[in-house]
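Trainee: See the structures that follow.
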Structure P
Amino acid sequence: MGKNLSKELNYKKIPIQLTLGKTRLNPYLFEAVSILAKGTPYAKIKWSIVGDGVLPKEDLIPKYFDSKGVALTKFRTINPTTRPVTVSVEYEDGSEKASETAIFNGPIRPRINVNNIPFDTGATIELYGLIPNSSVDVQPDQYLGYTNFVNKGTLHTDDKGSVYLNFKPIGKVTEHTGRIFSLKVKYKEWDGADSEAIVGSIEVQKRIHAIYDTWKDPASCYTSATLTLTDGIAGEKVDFSGTNLLVGLGQTVPIIQRWDKEFDNSGEAKVAISTTWCTKPLTDTPTFTMRFNTLGVNVTETRAVTFGGGDHERFY
């Protein structure tokens, strides 16, 4: 009987050798870097890459070593040209693997992958671009009243030069400070020198909603227009300046019935303005301009008031 060569190859596979065309990359250019792999002729292989680099498309990358045990390809660098690029190739059966890393020249440039934290859920933020397997100290640049920075302090980067910062919901806000903040990062340069940087501008965001309503007293001509904000943070300031009810002939001078300056304990803030509007055919239609600025949101909308009230719309 003939030999099962596929089984025999498993025992005769030689260690893979992997060489990159360069291991020092220019952070200010997009580069293409050659990759040379050597191993068992005709053996099937698979590739992987991590960091700020990409391999060619699947159909353009070699899947086997050739008759001389060689496989050639390349990677190219991508934004933000900060994370070290590690290329790996292995036999498909996992019996042997080789990896090589290229780093970006110049000073360390720590960065973050996102710039916002949902107030209700918290977030995990990647701080990257640091030396792999090194220590880094991370602190907020101010007191954080809107989120809980769980693992601030001394952290250790992974083999990609990243640490992951965990922010958890704080629940009730007692100090309205630090909704927008940066990170103070102390780290090592490639030559071992100490460095410090202010990184990012991170905003804690709260999704609020805005509702437009009008109502007419069935027993009189009294008509009111109301802007209601919901799902806010208790005690958070709200600027309603610019909100107004514009009336015409047949309506009386508008009167402010309610004008909140902050969210109440239920997370609601409201403006209500009234007029009298008795007959539809002989009068102009009032318009209600609604503006609010809070929690990083600045919105202005205008609606025509329906005679007899009954308007209801959640417009934000």
Structure Q
Amino acid sequence: MKTLPDFTIVIPTHRRPTLLPRAVEGALAACGATGEVVVVADNDPGAAESLFSFVEEPRLRLVDNPGPHGASAARNCGIAAARGQVILFLDDDDDMVADYPARVMAVAKAGRASWGFSRHFTRNSFDAAPELAPRKKRRQGQIQRSVPFKRNTAGTSNGFWVKRDLCLDVGGFCPDLRLDEDTDLCCRLVAAGHQPWYEELPGTILNRVGTIQRLTNSGADRSYAECYVKVLQRNAGALRDVPGAVSFLASRAQHKMLRAGMGGSLDMVYREVASPWLRLVLRTERVLWERKRAKAGLAKAI
């Protein structure tokens, strides 16, 4: 490739020799002549062999993540290696919708947004047509600051894209987060004054076929709770003036902690909440949850 690509599709991979070539083939088809694909081998010595059939493809590069390892660090490695001005993320077991990068670049080049995500398809069988996921009350276009904060967040598998320079400016993905690193990045992008773009037409196909396992759908409640608290602690201060942001982060952290049996440590959540009213709401929700749980336990014992 003689000129720099407009965009880079980053695919972290960890020992998916069968699924990875499928993801790469779809990503290359979506690239056209203006994009590139960077596959990041994260503790995956077999990645090169898996991609042998693409050895002469000039738009594909395989880089090795020297460490630290994990999803966040692997994506950061891909961002560092990328030559495109815009980064799109794809999981190694998913597919990119062919025209999605072109739609993203139309938004980015027009200056309408600096990051965003999309609706997606879900495929439960390779023999069946993918199903369209709910749009969750979002509408095509830039998400406004006044809407519920949750709508500003999305996973990297949901057609997530960001301008490379902006991603580097806010620090990329947090390698200390084993889970929820995508929400953490969304928080920092919003705190920096950048609202996301939502693409109503799907950008990715999430494969949930057979025994495909992901860290983000097999983690224990305690692991989620610990990461949710870290995301709250990392972002509460910067998001205090963003409507509903701290409430969203604190409420979900408390919920996960209660489910994980960590109710005795909830002060670490309340310390991050400046509003006395919100602290009262959280404590009330905690009491109601504990009463409901106790009542359910009593009924089961009887």
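Readers should treat all values here as calculations from the given coordinates under stated rules, not as data from a laboratory. Computed from a predicted model, the values in this text were never measured in an experiment. Cβ atoms are built from the backbone, for glycine too; each structure is taken alone.
Trainee: Given a value of 2.2 for distance in nm of label points 7 Å out along Cα→Cβ at positions 21 and 109, point me to the structure among P, Q it was derived from.
Mentor: Numbers: P: 2.2; Q: 3.4.
Answer by label: P.
Trainee: Here Rg/Rh (Cα atoms, Kirkwood Rh) was calculated and came to 1.00; which of the structures P, Q was it taken from?
Mentor: Clearly, the read-out refers to Q.
Trainee: Of the structures P, Q, report the one carrying the highest value of relative contact order in percent (Cα under 8 Å, 6 or more apart).
Mentor: Details: P: 12; Q: 17.
For this comparison of relative contact order in percent (Cα under 8 Å, 6 or more apart), the top structure is Q.
Trainee: Of the structures labelled P, Q, which one yields 6.5 when distance in nm of label points 7 Å out along Cα→Cβ at positions 85 and 245 is computed from its coordinates?
Mentor: Label of the originating structure: P.
Trainee: Moving on. Out of P, Q, choose the structure whose coordinates give helix-only ellipticity at 222 nm (-39500 (n - 2.57) for each DSSP H run of 4 or more, over all residues; to 500) equal to -500 when calculated.
Mentor: Source structure: P.
Trainee: Here is a follow-up. Figure out for me which of the structures P, Q the number 0.10 belongs to, where FRET efficiency 1/(1 + (r/R0)^6) of positions 101 and 205 (r between Cβ atoms, R0 = 25 Å, to 0.05) was derived from the coordinates.
Mentor: Working: P: 0.10; Q: 0.95.
It was calculated from structure P.
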